[in-house]
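Read the figures in this text as sums done on the coordinates, not as results from a lab. Computed from a prediction, not measured in an experiment: that's the story for all the values here. Cβ atoms are built from the backbone, for glycine too; each structure is taken alone.
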Structure P
Amino acid sequence: MAYQTVNPANNKLIKEYSSHTDADVEAALSTADALYHSDWSKGSIDKRLAVLHKLADLIDSRTEELAKIASVEMGKLIAQSRGEVKLCAQIARYYADNAKQFLAPVKYPSEMGEAWVEHHPIGVVMAVEPWNFPYYQLMRVLAPNLAAGNPVLAKHASIVPHCAETFAHLVREAGAPDGAWTNLFISSDQVANIIADDRVQGAALTGSEKAGSIVAAQAAKHIKKSTLELGGNDVFVVLDDADLEKAVKIGVNARLANAGQVCTAAKRFIVHEKVAEQFLTKYTEAFRAITIGDPLDENTRLGPLSSKEALETLTKQVDEAVKNGATLHYGGKPVQREGSFFEPTILTNITRDNPAYFEEFFGPVAQVYVVKNDDEAVKLANDSHYGLGGAVFSKDIDRAKKMASRIETGMVWINWLTDTAPELPFGGVKRSGYGRELSDLGIKEFVNQKLVVIRR
């Protein structure tokens, strides 16, 4: 697997990166393990939190530089890259401000005596991360684990090596010691060997269902804790009493942000029959008005997919969906221009026997379904292998809350798109994975929750 930077706006190679050898991996493991057994991991949390504070400040001071690197490397609109960079600073600052409280001992009333649970680091964690949010995905792992004292080895996606290298340099500049965060340009086989190593105690992966299955199996084989943040086929439910203008406006962003390459993007639009025609008309008009172009241009609304391979995969998916009976309502093909661009696309009339019904489309393709009532909406929403996020639009909040409780996902937003914030737990159920990142739940995934009891 070649680690290289290719600008997807024109598919031109910018730079190739050398992969790390097995000897490099052994050195990284040795350094990380030594750090885990040092006062850095086992001693006061304050010095680790100071690094996170410094990291947040560094990121804030370099927003524009970092955003441009991401936009050039994987095609994200420059404004969206800026937003991602700012979110990373917020996550670092959030754990810097709150980790001490999250990891404080918790008392447990017991007849056995005075009892409490302490939180200790467990050791080196292996992180495998995707390209679609090239900084945010790394920060979700780094911030809680650095605060807890777990050193991290990180394998980033092969198409974002510049982001991976830049992030590692920032962590070092913030004052983290060698081994706290180590970027590795390595193969899947090398990842498997790292997870198998006795010095590693956990594996965190965000990525495809296939990659998650492989990492989870390897972690389980060696009795290691793992967390998986995998794909999604999120619903965007528009009920008959919804504010349609709002639903359309937010629905466009929910499907087209990051060129639709988001695990929590709205992919299945489930619309009540009373407003279906109106919604579809307005939604199509909004898609028609989208400006496609250079992600560095502030006026662009839809940039390229991340790579030629991504474009080929999505094109094939859409073609297969139509071949199996779906109606191509709008768009449906690559844009005739330089780079890996795909038209904003709407598919309708997708039946359950169409493979597209269960597939995740990682690009600007919306599926629209029409339902008669709330029960039908919930049934369709839950008829999925995935269960990551979702959205419900209704002016009747009690009605929306009832539906949110019935949808089988890890997250549901009412009158908004599936979103993220440092203080909110992130994760799913079913084939969307297990475990949570961010918030207080995220920091407790890779700690030893140790019970101590004074017997009376």
Structure Q
Amino acid sequence: MISSLMQHAAVMGQLLLNAGWLAHINPDGSTAPLTGHEMGDPESLLHEPGYGLLIEGAVIESVGPSEELLAEHSPSAKLSGGTSPTPLGQHSGHDVFDLAGRAVIPGLVDAHTHLLWAGDRSHEASLRKQGYSYREISEMGGGIGFTVRSTREATHEELVSEGGRRLKLAMDQGTTFIEAKSGYGLDTKSELGLLKAANSLTNSPSSPPMQHTWLGAHATPPAQEGDGRAEERRRSEYVAEILTEQLPAVLEQGIAQSVDVFCEPGWFTLEETEDICRAGADGGLQVRLHVDEFEDGGGAALAAELGARTADHAAWSDSDGRASCARAGTLQGFLPGTPHVLGSDHWPPIRECIENSWPWTLASDFNPNCDSLSIPFTANLAVTNCGIDPVEALVGCTRNAASGMDHPDGLDTGMIRPGAAASLNILPGGHVDGWCQNTGTSPFIATLVEGRWHRPL
């Protein structure tokens, strides 16, 4: 019965009542990222059990005590008093549900994914166990270049189909807003094709809202047989192609909202990164960067200088670079799934960021190596290895992550407050902390994506 009711909920008002602890993540009424110890303060971030929500269309209309919402909007309905979530029927134009004390959190925001690619690089796991580094595997013909070859061979329909499957997996794990990068085409035709495929997914009614990022500078394209050019020359010529051919085509296509570069010693230099990002910004693109993943190459400081929205990975950035990011309003985007799959014990310095009130986020870094779209699993890694608690992790991948992205319809996300997107997750128990304790299956019993039930109760 509850499932059938939920199928109609997108076209009518909804009342979700009698929640357990409710993580509104809205202590100050703003959309700016939270920092420091305010990220872990339950008194300012959570409503006590008994609150409810009024949802109209894709937007949260009101948040308040359940009795008040019930009396004002559906006075003929009565809370069940039971121990299981219960549909209370349609009252006064609203579908009414008694959540029976289940905790509620905002929809999760995955602000760093490589959503679209083809092929299989699982064989590289054994190479890593043999001691080969990421760079060495790349030089052996693996890594990004290996995936590029497979991706170029994939059809538009294949990319869209696989992307749709992945988006469903992400939403099954509570993600309701997602960033998707290109970067596995590495020529103009293929990069445009990846952006086109991502845009096709955006236009699907079953997809979450999406932000599109052009990552043409992900790596130097794989060398053709007989190509005797030195790596530095090949990269220099590819940068020229990016600036004179690829970027103008991306701007004309009009899908990408951001430009990104893999700014890392051995990939793209600081100078090359700056040239690409400034050219992209001149064309109206926001700047997002991969920086300092394997060593401190000065990427965080450059991200701050460029006014980038995010400086992602930032695993080895020095404190001066991190402080510069904070002053510039650049988020440090931590991706603990990456050191996990690479077998590294160098975890993101999240506690340092908290102690210094530097803004930071968490994201999945979904890619052929880090094949997981589970933000709860990402958060579990951070909680287990980085000295943070579940509420701090939750802020990192809701409100903070959303602050570095632009919703396509201008809705606020990552919070539960009037006027924000009606995207949320319902837990099986009454406590918020359970959202990142289950690493095997989804920790949620239901997920709402802008008023549409992706997973009904």
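Structure values in brief
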| quantity | calculated |
| --- | --- |
| Top of P, Q by distance in nm of label points 7 Å out along Cα→Cβ at positions 78 and 174, largest first | Q |
| Which entry (P, Q) yields the derived value 40, 23, 19 for semi-axes √(5λ) of the Cα gyration tensor in Å | Q |
| Given -0.32, -1.19, -1.31 for log10 I(q)/I(0) by the Debye sum over Cα atoms at q = 0.10, 0.19, 0.20 Å⁻¹, for residues 230-357 alone, calculated: source structure among P, Q | P |
| Mean count of other Cβ atoms within 10 Å over residues 406-413 derived as 15.4 - corresponding label from P, Q | Q |
| At a computed 30, 19, 14 (Cα extents along the principal axes in Å, for residues 262-317 alone), which of P, Q | Q |
| Origin of the derived value -13000 (helix-only ellipticity at 222 nm (-39500 (n - 2.57) for each DSSP H run of 4 or more, over all residues; to 500); candidates P, Q) | P |
